[in-house]
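Read the figures in this text as sums done on the coordinates, not as results from a lab. Given the structure is predicted, the values throughout are model-derived calculations rather than measurements. Cβ atoms are built from the backbone, for glycine too; each structure is taken alone.
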Structure 1
Amino acid sequence: MKVTIIGAGAMARGIGSRLIAGDHKVTLHARNIEKAGLLAAELQERSVHNRAIEVRLVGAPVEDSVVVLAVPYDAVREVIEDEYGDKLAGKILIDPTNPIDFEMMELVTPPGRSGAEEIVELLPFEASVVKAFNTTLAGTLIEGKVDGKPLDVFIAGNDARAKVVVTELVTDGDMRPFDVGPLSRAHALEAFQLVHIKLQDQLKATWMSAIKILP
């Protein structure tokens with residue numbers, strides 16, 4: 001599968017690592033081409049078949065059907081409205097963001113409302129937003145496992161076909177997918193990750209912990 005990742009930061013590195021592990025083709029879109037180039041070289045080294053990683057400037061045409069919004073939540077509006085517009089029309093948009101005020105350590109969305117649902121309202125066109133990877137920390141995605149166990153990835157969305165595609169990407173990356181229901185459940189996932197982040201000091205896991213469902 002061909003996937004475009006918007007961003008070249010920690011989550012782009014983490015999610016890109018899992019996509020490469022699943023032998024998918026990745027294109028990076030970034031403002032800092034030099035930084036993206038370094039990440040592309042790193043991902044290519046990990047590629048199963050040494051796949052070349054394309055790098056393009058943010059706002060470039062998007063040829064792939066799946067797009068990962070690997071940018072901070074407060075940058076999403078600018079990316080969608082100012083950089084891409086209808087270039088994302090008809091795409092599957094994977095939203096791994098968390099709408100958190102990191103100074104107050106609280107969600108910035110209204111009660112019962114998710115950042116993923118607000119992204120849908122930003123879109124002036126048809127696209128399928130799927131919440132995924134927001135509960136997985138970047139470092140754990142690079143490793144692919146925590147304590148020898150595969151990462152659990154929780155998936156929420158209203159488009160069944162889009163969720164099947166994301167589930168395939170997760171499975172191919174040696175992770176365990178869980179379909180948690182409609183996009184409205186994204187609020188619970190974002191709140192879940194807020195608690196996970198708040199616990200980092202207590203866990204003393206150097207940001208290498210994971211939310212895991214055990215039988």
Structure 2
Amino acid sequence: MELLKYLLTTVIGYIFGSINIAVLISTVFFKKDVRSLGSRNAGSTNMARVFSLGAGLATLAGDILKTVLAILVGRMLLGAESGLIVASVACLIGHCRPVFFNFKGGKGVAVSAAIGLMTDWRILLVAVITFAAVAALSRRVSLASMIAVLTFPVTDVIFRGFRPWEFGMAVFVALAVIALHSENIKRLAAGTEKPFTYARPGKNVNAGK
């Protein structure tokens with residue numbers, strides 16, 4: 001019975017994660033697949049850059065909501081800690097490799113933010129402050145995202161003590177997000193990573209730009 005609960009939590013978490021909000025908003029409302037535009041990433045930053053700030057914020061909110069729901073289900077099935085860990089990892093994998101969209105999804109930044117929130121709101125607060133500071137100084141969202149997610153394992157131990165499985169989840173989330181930013185890392189090293197800008201509503205969107 002316990003094994004069934006773990007399997008169910010994993011499947012549900014992955015399915016929730018696979019509901020890619022960026023792809024849905026871009027195809028339904030803009031009649032274009034965001035994965036063929038801009039940086040070709042199905043995430044809130046690329047949505048804001050290609051379509052509008054509102055589209056980016058809507059994507060961010062949707063990705064956070066689906067993660068929160070997945071974790072709440074996990075907690076109901078497995079309890080607070082196990083449910084959090086299993087649902088979080090499954091949802092992150094689903095978001096980055098969505099079964100509904102040819103396994104091509106986002107980089108997990110919004111999902112990781114929701115995981116931080118559901119673990120301990122102070123973890124998210126530190127990450128948001130770190131993100132804002134780095135973004136303000138560098139104007140590079142990718143750099144800010146990677147540095148912010150690196151705070152997760154540290155703040156998890158500071159605020160909640162050392163819990164091996166939870167710490168392992170935090171490390172996995174941080175490393176996964178950084179690994180998914182490999183192209184951004186190359187551009188940052190080469191000095192070619194573009195500063196963040198967002199599209200104004202009504203802007204003509206051209207694929208690949």
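Please compute relative contact order in percent (Cα under 8 Å, 6 or more apart) for structures 1, 2 and give me the label with the greatest value. Numbers along the way, then the final one.
Values: 1: 20; 2: 24.
Max of relative contact order in percent (Cα under 8 Å, 6 or more apart): 2.
Using mean count of other Cβ atoms within 10 Å over residues 151-158, single out the structure from 1, 2 with the greatest value.
Greatest value across 1, 2: structure 1.
Thinking of 1, 2, which structure, once mean count of other Cβ atoms within 10 Å over residues 55-62 is computed, gives back 19.9?
Structure of origin is 2.
So if we calculate distance in nm of label points 7 Å out along Cα→Cβ at positions 167 and 191 for every structure here (1, 2), which label has the highest result?
Largest calculated value belongs to 2.
One of 1, 2 was used to compute helix-only ellipticity at 222 nm (-39500 (n - 2.57) for each DSSP H run of 4 or more, over all residues; to 500), and the result was -9500. Which label is that?
On the way: 1: -9500; 2: -23500.
Structure of origin is 1.
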